[in-house]
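Please go over the structures that come below.
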Structure P
Amino acid sequence: MFSFRKKSRSDVLSALIFSAAGTASATIRQGKSGKPVLEQCSFSPRVPGQDPEANLKKFVSEQGLAKTGCTTLLALDDYQLLMVEAPKVPPSELKAAIRWLIRDLIDFHIDDAVLDVFDVPPSGARAVQEHLYVVVSRSALVRKRIEVLEHAGA
């Protein structure tokens, strides 16, 4: 998930997902109890022959998403999720070490990749971090997604 928080109220977050089928969004806010409350959830089907980016811009405007922080999801085909052994390096060197570890596990050049790392809960009594998840995508694809959303005002 990638986040765009340039104009966000701290208690509101929207998710915007667009595909060949249409555009979906959901907005949550932090309730008085601290639990998230769903403010809106909507879907607008894609109309064949209409400009998808113009439709996205209209949808963002109609749903008031320009006033919230916005996050999105990549399609399953747009990223890879890998599990790797946690390298024994200082935290400041982790991403560089991961880039080196996964370079042969992806089907494109590592210099064209954007990645993030998150923990796999330790198993057993030892509570030692043995594995990490790595999500990796093509930089150009992520950049294009960001540009489309920013152009739409999200």
Structure Q
Amino acid sequence: DPTLGNAALVDIGFYPLSAALECFGTAPASQSGGSYWLHNGFEGGGSIQLGYEGLLVDVAYSKIVSAVGATTVHGEEGTLTVNAVAEPSRVELHRRGQDPVVLVDTPPVTPADTMIHELDVFADQVDAGRVDPHWRDISLAVRRIMDAHLASVR
């Protein structure tokens, strides 16, 4: 039922948006984007562009396609690539005119171990009876961006 808000953004988009806000800040100066809708009324995917002073951040998400490309951060002096933003195991720096430098190279996480760190942190917070204010603030900022995006594309 699309009225329950089961959009691709709410389900899958939370993760790349969280990474973007963690890296670049929780208060972008601007945001824009678009979504594509399936015949049944569900959001299949979309993209959000976040504007910060001196840079733009593009976040793409989808429930119906599986991206195989790396996450990239482009700058004037080069590009940083991360093989999988949710569970990174290889990070490379590609400077202009130079060979790539491998910054992180660890074995990929097995499917059985995905999201285990999130569950551990959640369990620790429940046991301690507190919420980490940093991640609370990131989550609330992500929700504000998602709400604004969904309101603008409906």
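Tell me which structure, out of P, Q, gives 20 once relative contact order in percent (Cα under 8 Å, 6 or more apart) is calculated. Clearly, the read-out refers to Q.
Hey, helix-only ellipticity at 222 nm (-39500 (n - 2.57) for each DSSP H run of 4 or more, over all residues; to 500) derived from one of P, Q reads -9500; which structure?
Attributed to the structure labelled Q.
Once mean count of other Cβ atoms within 10 Å over residues 78-85 is computed for every structure in P, Q, the highest value turns out to be that of Q.
semi-axes √(5λ) of the Cα gyration tensor in Å computed as 33, 21, 13: which structure among P, Q? Matching structure: P.
Read-outs: derived from the displayed coordinates by stated rules, not from any lab. Small disclaimer: the values here were computed from a predicted structure and weren't measured. Cβ atoms are built from the backbone, for glycine too; each structure is taken alone.
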